[in-house]
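Coordinate-derived values only; no laboratory data. Model, not experiment: these values are computed from the prediction. Cβ atoms are built from the backbone, for glycine too; each structure is taken alone.
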Structure I
Amino acid sequence: MPISESFPNRLGTAAMQSDESLVIRSKSPMRISFAGGGTDLPHWFEAHGGAVLSSTINRYAYVTLYPRQDNLVQINSYDLGYSVKYGIDEKPSYDGVLDLAKAAILRLNIKQGLDMDVRSDAPPGSGLGGSSAMTSAVIGALANFTRQNLSCYDLAELNWSIERVDLGIKGGKQDQYATTFGGFNHMEFLKDRVILNPLRIDRTILNDLEAHLLLCYTGRVRADLGLIDKQIDYYHQGRQTTIKGMHRLMQLVFEMKEALLKGELDTLGLLLHEAYENKLRMNPDIHQGTRAVALYETARQHGALGGKLLGAGGGGYLLLYCQSRKQHKIRTALEEMGGQFTDFSFEGLGLQTWRSKAK
């Protein structure tokens, strides 16, 4: 894949190796979002504009691609225990098994057989944008394989088209841009374009923010809740609580950004709680079928200033902001309720892909 001027740090000089390279690898990071989720759906931003504040973290989707000399495609997900095989000239069946990879292969018009191994650092439906990260990693590997010159915006929009158009997966636009570009970003969604504003945050502030955040897994997402459809229906019904909640979530993006840039982290924590409350106003069903409400209320009782259920709802990860001296009690209390904590750090890079002669 030739080096694009707008994509120099992702590809590196290894992308210029000859076609004799036997293996193509890629990885793309997952993200945590702080505010604005839901305003990145077309029904909202095409009329009102949208805004999201998010950062990628050191959790990734990985792809390894092995070119074949025939027309066979084989895709393996060893962590999920899935494997599919079909001819490159066949239109793949979208049956819920590795559909993201199938759709990307078709969308990028791949003509040569290949073996592709995929894996992820987070379970499906975790709320960390894992689907978009996986699609990004697949696109990156395929584009490298065929030496297609794509900018970051091209890659993000291609990701969105595969997920939302080709596969009809409901959702917004923030994840595709977050995983492709990487880093801490303020994103603005307009009817005709997306504007991504990278934030230059002092590393000391980021280190301090990491020290105040806890990431707790509440349980696997139930995929049958139709939460995004409900959110859209509430909007089209003119439900004022939904509309006011979404307007406030957009405002909170700008207030959180200012607090973050100034290093006013406790203010950020309190704004997270306000965002949590407005997300519930926007869609009161987002915690349906999960222990998230009980876990969050317990965390607040033990000193958490604020938090956010990541993703569309229905399960996944809960992000908590709390003072370091209170974190042990919060961890203990939530673990007793079945919560599972995982350490993480912020990741400044987005999609990365490279060629290797080492299998």
Structure II
Amino acid sequence: MKNYLTASISESAVRHNIALIRGLIGDGVKLCPVVKDDCYGHGMDVLYPVLAELTDGFGVASPPEALALREKGYHGFILCFLSAYFDDFKVQDELVWQEITQTVMSKSALASIQAAAIRVGKPAKVHLKVDTGMGRLGVPASQAVDLINTIHECAEVNLTGVYTHFATADEADRADTFKQLELFKSILPSSGNLICHAANSAATIDLAETYFDMVRPGIAVYGCNATEHVQNIVGLRPCMSVKAKLIAVKHMRKGSRSGYGLTHEYDRDSRVGVVPIGYGDGYFRNLSNKAVVRIHGSDAPVCGIVSMDQMTVDVTDIPDAKVGDEVEVISSDPAAPNCVENLARLAGTIPYEITCHLGHNMRHQLVG
């Protein structure tokens, strides 16, 4: 961790986003935020108290993420999206013992969970994941009813929910999403008090038909929009800003060049600052010569290739910039040129990838 790289996470922004989502889904629908990959790079350690207070559970990717929440003292609902049958028996048994809801998507996964429940002497809770068109994990919809019946035959396993995941909910064309939705509805049991859920961030924001009993927003909780199609529909507030320090300022003559490959040539005598962040810290290399940072509220263009742990920025037009000054690498202002959405556009990717790559080398702090 580099103490001079700080990700400030706004508690008020997170509370605002959750309140907006609650207002959309109403009182009868549970809110289960997805917190995998360290809350999409926003920092579980700082966000846990807020999310635990305001939501109805957590969605995680892996057994270690689920067990880490129990270690924090969380006793509520946790859904683990990946089955644990590739983990050792100790991990499989601990998931059952800790009453973590596991995902079943095949008979082999069911057998593994059943065996763990027998070893522990305690029923295992599971949700069935159905592949309705994502083409990724999940039992094929055509086999879902058969697997549901098989689970019901296992006295050691309690089926408490059924879910699916949308492939195109964040796109303007809803045809494929509605096909998935209708297929999902067709396999849902008519009784059994199961928790049914399907909505990701985009569907939660803009497709009330997908709410069922619970929604699973991820990036929306942290204030980012899944795509431009759903941008600003409800007024989400980005919660993350990333700051560093200027560690050097030097003069470069007109015509001189800098960075690997010497890709940037200065068209005037210039002042250049060095910022200690690079692609090893999650700042994308393909933002080279494209992005800006902000110093004293002014834009400083990234000049030259972003290195592994540092980059150069042009501070010629910021005459008071000096060593030790704060550099706003990523802004929480959605209108800023260095906001997450704009950096994603410049990098040719999605906001998820920008935030998920950040965080492992920086200190997270919760602010007001």
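If mean count of other Cβ atoms within 10 Å over residues 184-191 computes to 19.4, which of I, II did it come from?
It was calculated from structure I.
For semi-axes √(5λ) of the Cα gyration tensor in Å, for residues 144-239 alone, the calculated result is 26, 24, 16, so let me know which of I, II that is.
That value comes from structure I.
One of I, II was used to calculate Rg and Dmax of the Cα atoms in Å, giving 20.3, 61; which?
Source structure: I.
For Cα Rg over 2.2 N^0.38 Å, for residues 200-279 alone, which of I, II scores largest?
II
Ranked on mean count of other Cβ atoms within 10 Å over residues 136-143, which label among I, II comes first with the largest value?
I
So if we calculate distance in nm of label points 7 Å out along Cα→Cβ at positions 32 and 160 for every structure here (I, II), which label has the highest result?
I
Name the one structure among I, II that helix-only ellipticity at 222 nm (-39500 (n - 2.57) for each DSSP H run of 4 or more, over all residues; to 500) of -11500 was derived from.
I
Which of the displayed structures (I, II) returns the greatest value of relative contact order in percent (Cα under 8 Å, 6 or more apart) on calculation?
Going through I, II one by one, relative contact order in percent (Cα under 8 Å, 6 or more apart) peaks for structure I.
For P(r) over Cα pairs in 5 Å bins from 0, in percent, for residues 40-103 alone, the calculated result is 4, 17, 32, 25, 13, 7, 1, so let me know which of I, II that is.
II
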